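For reference, the structures are reproduced in the following blocks.
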Structure P
Amino acid sequence: MGTSIGRSDADFNASQELITTKALANSARWKLIDSWILEILLPAKAEWEEAWKAYQNRKTRNSNIISAKNQARKKYEPVLRTLVATLTGDPLVTDTDLNSMGITGRNKKGGHIPAPATYPETEVKLPAPAKVELHFRDNGETGHAKPHGVRGAEIRWAILDTPPTDWDELLHSEFDTQSPFTLIFKGGERAKTVYFALRWENTTGEKGPWAEIQSAIIP
């Protein structure tokens, strides 16, 4: 995969601006993950742009400003390349879209994005009668950003009289790109037990391992 991300700082700045401007403008259409954008991409972008702006002033430039610029790029460039890899593997992003951002050499098989290796952990909240919210994040993480290349979570669930022994017993299947996922039940289903499990799915449709089956009493 080739990109227009240049080696010089000036070229790097120009290409990051081109890529992020297009990606942010089309984030809803391309179903980019809001939490990753807000928690990872935008802070790294802002830090770089502030450091780069300070570096442009030759009268005030000093070793601290140069170091801050270098550290900001060191932090931001891997994030930018993660965005490029995600866009390249997303079937919603056309070759024309990629070319307009200077991204070329698409891998048609999307092999550069691996199948998810982790699973979501889920916190259950019961905000109202007959309503169950599943707040999910990557296992072991505290933030809501999903793993690299992950588009969202598959949620399987079922109301059962006895605990299931296999995920195949969860007959209902849903998909959500952003936490939380909300289940709304009928009044006659209150006080019954709903069982559910989640797994990640990447932008090429490959699925990760299932989390353990959990349950909740419908309020």
Structure Q
Amino acid sequence: MHSTPLIADKEMAFSPETIFVDKSVADHPLTLKTLLQFPNTPIEYNITLDEAVQMIQKTSTDVFGAGKRNLILTRFKGSFLKKCPGISPGMVCCNYYVVNLFKNCIYDCSYCFLQDFLKNNPLLVAYVNVEDLLEELDRTFAAHPDRTFRVGTGELADSLALDEVIPYSQQLIPFFNQRKNAVLELKTKSNCVKNLLTQNSTNNVIVSWSLNP
């Protein structure tokens, strides 16, 4: 088994071949902040997620590889917060929830279930409407003050692999630090922790690393 990242090391050296910008988030602050980091990268504006997927599927001979090299910035529609998909009848719920701000992964670990689950996805998908997520979490946590929520972001992507490109942690960590009944879990195999080290407190944050066999 192996893990072969498509970047030279596991710090911020990621450089997408193409960035697609969904027309609905073209002026979003996080979109603009992300694009500033890649002044020489081709950018396709005013395109939807479905249109970008179809474009790559028609032109690429390596859809799987394209999913690790092409990035789309888009908006998530619907509810971010989901029950852990591992819950099944007869099992006691541990109150674990998942939030998918990102889909797909830049790493190429042969043992990872994402290799099969996302094999037909030709894009790294990043949802920039974090403000909608935080509003949803705030409502949910406030509605159940006597319940403790465990929320993880590492279900369909590495939680921190691209955090220095799209710094979700800079918004998530302060938010969770202000909640008494919620814990944020970040799962990664990267060493992209610079944004974490700038936080005044990470009391309600757990970071875990998976080690390659």
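Just so you know, all these numbers are worked out from the coordinates, no wet-lab data involved. Owing to the predicted nature of the structure, the values given are computational and were not obtained by experimental measurement. Cβ atoms are built from the backbone, for glycine too; each structure is taken alone.
Using distance in nm of label points 7 Å out along Cα→Cβ at positions 17 and 97, single out the structure from P, Q with the greatest value.
Numbers: P: 2.3; Q: 3.7.
Of structures P, Q, the maximum of distance in nm of label points 7 Å out along Cα→Cβ at positions 17 and 97 occurs in Q.
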**Item:** Computed 1.8 for distance in nm of label points 7 Å out along Cα→Cβ at positions 41 and 81 - originating structure among P, Q
**Value:** P
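Tell me which of P, Q gives -6500 when you compute helix-only ellipticity at 222 nm (-39500 (n - 2.57) for each DSSP H run of 4 or more, over all residues; to 500). Spell out each step's value before the answer.
Values: P: -10000; Q: -6500.
The correct label is Q.
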**Item:** Among P, Q, which structure scores highest (criterion: Kirkwood radius over Cα pairs in Å)
**Value:** P
